[in-house]
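**Q** What follows is a set of structures for review.
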Structure I
Amino acid sequence: MKNARGFSLVEVLVSIVIVAIGLLGMAGLTAASLKSNNTSYYRSQATVLANDILDRMRANVIQARGQQYDVAAGPAYTAAAGTLQRFDCEEWVAAVVAALPGGTGTVDVNAGTATIVINWDGGESSFTTISRL
């Protein structure tokens, strides 16, 4: 009986270490899940925004094919001030900036094909859509 003293204390300490490792693992999984959830949300927002500008261009397809919906980084617009296409582009750029952290967007129409690139998180993440008009 004398040799068994303190043995249960060692068992309790080992159990505490094992539980602590398990809890740290669960905390790591939760953090990774939250990061993936944010990435998924921002990608969904970028998809909605790309579809938004495509719908606007399809509603005014003649001007869109004439490259009046082109938006360069900065943003720089090709459409004249006071036109519907300029209003659409300015509103879309404002929506990109509001919806995504560090969001920027470009639109390039060439030979009836629109290429939309949306970046966020300082350019670390991006979403590109190519569509025929």
Structure II
Amino acid sequence: MDDGIILVKRKFDPGRGGWAFPGGFIDAEETASEAALREVKEETNLDVQLEGLLGVYSYVDVVKSGLVVMYQARTVGGTPRSGDDAEEVGCFALGELPPLVFESHRRALARWLSIRAAGGMPPPLL
């Protein structure tokens, strides 16, 4: 799994049927990094190690607005299996990435690619 980027196919709206990074909402009394680890496990059955903050992105739509906290992460265990609100889990090479359904995810990926081109980093996951 270290040679690709992990994405999930969304089971529900928003973005139903589209590909996105694993993620979700922070529970009460949970840090952003704890939520990231939990959401990845719930959606992909993978254990990951966070390797740094990639960025914080905002979104606004007709119903709500929010922040998306994106981390870089490396897979350290588990067998990929969709769960929670993921219909499917995929590991994609850079040249084979499907379109990402959320603008914040596209912006995070573009940032990661530009930083990677300038010096290399581990694959983003969240």
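**Q** Given a value of 10.8 for mean count of other Cβ atoms within 10 Å over residues 62-69, point me to the structure among I, II it was derived from. Each step should come with its number before you reach the end.
**A** On the way: I: 18.0; II: 10.8.
Source structure for this number: II.
**Q** Upon calculation of Cα extents along the principal axes in Å from the atomic coordinates, which of the structures I, II produces 38, 30, 29?
**A** On the way: I: 94, 24, 18; II: 38, 30, 29.
Source structure for this number: II.
**Q** Computing FRET efficiency 1/(1 + (r/R0)^6) of positions 30 and 110 (r between Cβ atoms, R0 = 30 Å, to 0.05) gives 0.60 for which of I, II?
**A** Checking each candidate, the match is II.
**Q** Supply the structure label, taken from I, II, corresponding to mean count of other Cβ atoms within 10 Å over residues 14-21 with the calculated value 16.9. List each step's numbers first, then the result.
**A** Numbers: I: 10.0; II: 16.9.
Structure II accounts for this read-out.
**Q** The value 35 for relative contact order in percent (Cα under 8 Å, 6 or more apart) was derived from one model only; which of I, II is it?
**A** So the calculation was done on II.
**Q** Quick check on the output: -19500 is helix-only ellipticity at 222 nm (-39500 (n - 2.57) for each DSSP H run of 4 or more, over all residues; to 500), derived from one of I, II. Which one produced it? Each step should come with its number before you reach the end.
**A** Working: I: -19500; II: -8000.
Computed on structure I.
**Q** State the single structure among I, II that was used to calculate distance in nm of label points 7 Å out along Cα→Cβ at positions 54 and 70, giving 0.5. Mind dumping the intermediate values first?
**A** Working: I: 2.1; II: 0.5.
Source structure: II.
**Q** Something else about it: Check the numbers for distance in nm of label points 7 Å out along Cα→Cβ at positions 38 and 78 across I, II and tell me which is largest.
**A** Biggest value here belongs to I.
Bear in mind these aren't lab numbers, they're just calculated from the coordinates by the rules spelled out. Quick caveat, the model's predicted, so the values are computed rather than measured. Cβ atoms are built from the backbone, for glycine too; each structure is taken alone.
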